[in-house]
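Quick heads-up: structures coming right below.
Computed from the coordinates by the stated procedures, all read-outs in this text should not be read as laboratory data. Values in this document were obtained by computation on a predicted structure and should not be read as measured data. Cβ atoms are built from the backbone, for glycine too; each structure is taken alone.
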Structure P
Amino acid sequence: MDKFRIGGGRALRGTVMVSGAKNAALPCLAAALLTSDEVEIAGTPRVRDIVTMEKVLAALGESCTHAGSVTRIVSGHTGTFHAPYELVRTMRASVLVLGPLLARRGRARVALPGGCAIGARPVDLHMLALEQLGATLRVEHGDIVAEAPRGLHGADITFSKVTVTGTENVLMAAVLARGRSVLRRCAREPEVTDLAELLLAMGARIDGVGTDTLEVEGVDALRGARHTVIPDRIEAGTYAIAGALCGDPVTVAGCRPDHLGALLETLRAAGVEPEVTASSITVRRPARLRSVSVTTTEHPGFATDLQAQTVALMTQAEGVAEITEAIFESRFQHALELMRLGARIEVSGRTARVTGPTPLTGATVMASDLRASAALVLAGLVAEGETVVDRIYHLDRGYEAMEGKLNALGASIERFNPGPFV
């Protein structure tokens, strides 16, 4: 199992390029199930989750090829409708094939998905909304079994809580449903807007893109399209935080600063003075880093996927920061590992109280999920001595060549595999 060995205490300087957003690419790849024409998705990062989704599509009869950051999908056997557990067990986003399969093939059998251990992320909101569109659904032997032999029909749907993948799944189903659908209390994340832009290019009829109410007029068929996914705002935010910790300076290029408003506001409150252009953020460590309390919430609020990295940042800030996780109930598993490095963190319910600045010292730590992995790497960059981060397969799900990008800035990170018995 791969690990990172990190030599801490090095300044980072230079420019790091942001990859395409894996959380935008995943629903866009699933959307290829909605047409028999070729769909070309540019900007797809070569991370584990993308490879998994390509395997899921292949199991559903699609032909997937990729060259560089471009993935091409061509429809194959449209009678295939089963996404098996052995493929989807590691990635929650695999549930995104449910809506497209129902809409175009009339049935779907998708294993209940897995993913990071960060708390309950039920798919009941997806299922309830798809039932309103005319599907029948049940859970059988660990699979979601869905059928719509007469096709889907439009409906007025209000989500009981904001759900990103739920919004994406139901939107993809609604574009081929008969008649008009209104989806209310939709997620407004940039990745949802990016999916809608692809669907529009494929011939879908959607109003209200970028708002919490989407109005969809169903069409008979969609065509192929070429689409470039947005830059990864979470990767960009992670490297911006790295710059705040040890930048001399670090420029995060090829990003969308307008997608990172809440983080930039937090960095400014912490004493960091980011220089922002239309496509870059330049950050250096301030002489005095101040503690800032934040609460995660849906976009445009502070992203839950940047919470762990922010906890790592606050270990080096003066004062006490209260980081409240309002999205997931079990997303502070990184706190214990950061404490192994010397961090002073008290977790009570959904809030982590971080007291700093605290000198960190290298140790062996274990990643519990994707963003926790990133937080431990950031901590390792500023810790004295050597830090080993175990189970970085979590990191590989969502960060493209992180060690290469950070090493190019001056970090010392070695990927190694000690073998099965070490």
Structure Q
Amino acid sequence: MKNEPKSRKIAVDRSEGFGERLLGVLLDRAHEMPPQLIAPLVAEEVAKIGGRDISILLQDYDQLLLAPLPGRGLTVGAAERIDDSPAGRAFLHAIPVEQPLSNGVRMFLPLLDGSDEVGVMAVTLDAVDDDDRRLLRRLAGLVADMLVTKNSYTDQFFRARRREQMSVAAEIQWSLLPPLTMVTPQVAVAGILEPAYDVAGDSFDYALNDGTVHMAVIDAMGHGLNAAVLATVAIGAYRHARRADIGLAELYAFMDMSIDEQFGPDQFVTAQMMRLNIATGRLQWVNAGHPAPLLLRDHQVIQRLESPGTLPVGFGGDQPRISEQMLRRGDRVLFFTDGLVEEHKTGGEQFGEERLIDFVESAGRVSHGVQEMVRALSHALMRERGGITTDDATLFLVEWRGGTADHLAKVET
């Protein structure tokens, strides 16, 4: 009779170290923590490792500044510019940044919720070693999760991010958006809306379901609150159809029917609905009234992804035409709405796609991540247009990286 194999129990050290106790206090209390007490608790815990002058900086809606979050125990100073500050460098590159001071070291740690960047946590210590760096990096991750989790329970974080008055339409649009950035080993996406405080009909959405990333960019006709209501129905219909796991043709048909039944043929939404297989790089899309997306490879726009046109969503009954492109690893595809290229000064020429391509290639050469690129591109275009924005504009960038993410499901012992 064969001997039964004995189960092997791996001996691990279960004693609670200082770092675990510190993070554990936050984790144990997080589920019932009122939003206004996050700052005092973080300040108290960071002080236990000798930290002082703690600040939590959140990205403003224009993506120009990192605005200080007020709270008991936090240092509230002036907003930091993202483009030319240590805090901005930590934010843009998602890396800790250390700034030597006469009386210590100022640490800037990106607040990452998943791969979306919430902002930056700043703290000063007399000196920093590798244990401090590891603990503060993990603490920053936990703080980011708490901020995102509690965001739905309070207006405190919204108010900190807001640098000017926001229209009701923009309020609606921002409440619809997913995180502005998603980065995984296989795919990365990033989007931006302008004008941030007065956007009405533009929006975007995405979801990563198993091996497919689903994406959409929409532009509802009109301006103001009416456009925001139309966009809300369009995004709601898109999500409903996407979650039913139907094909692109059926998804378009459902959105088309929803808009037509609710608003009639006099109102419509231009849109692009896309699907990317993150294992193979197969991109499929329906273009219902948008400019052709741009395919970037090695920082160059190598192709406009022209495709047969499909009627905008809401006209009723069109047969959608599905286009397809196989991507190479590292390829990026930029989707955008017509407000980006049709802007012009009174009596002047439109901005145009050729000038857009020049800016896209310039931004690609100096930007590393997708978030950094769409942000740099949006701000450069805004400066070039002299700050004029008479229509909404959306940029949505997707990068296919390929490979797998299986290694993230394994824990080294």
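Things worth noting here:
- If Cα Rg over 2.2 N^0.38 Å is computed and equals 0.98, the structure in P, Q: P
- With relative contact order in percent (Cα under 8 Å, 6 or more apart) derived as 21, matching label from P, Q: P
- Among P, Q, which structure scores highest (criterion: distance in nm of label points 7 Å out along Cα→Cβ at positions 81 and 169): Q
- Of the structures P, Q, the one that 0.55 was derived from, the read-out being FRET efficiency 1/(1 + (r/R0)^6) of positions 201 and 249 (r between Cβ atoms, R0 = 25 Å, to 0.05): Q
- Identity of the structure behind 20.2 (criterion: mean count of other Cβ atoms within 10 Å over residues 233-240, calculated), options P, Q: Q
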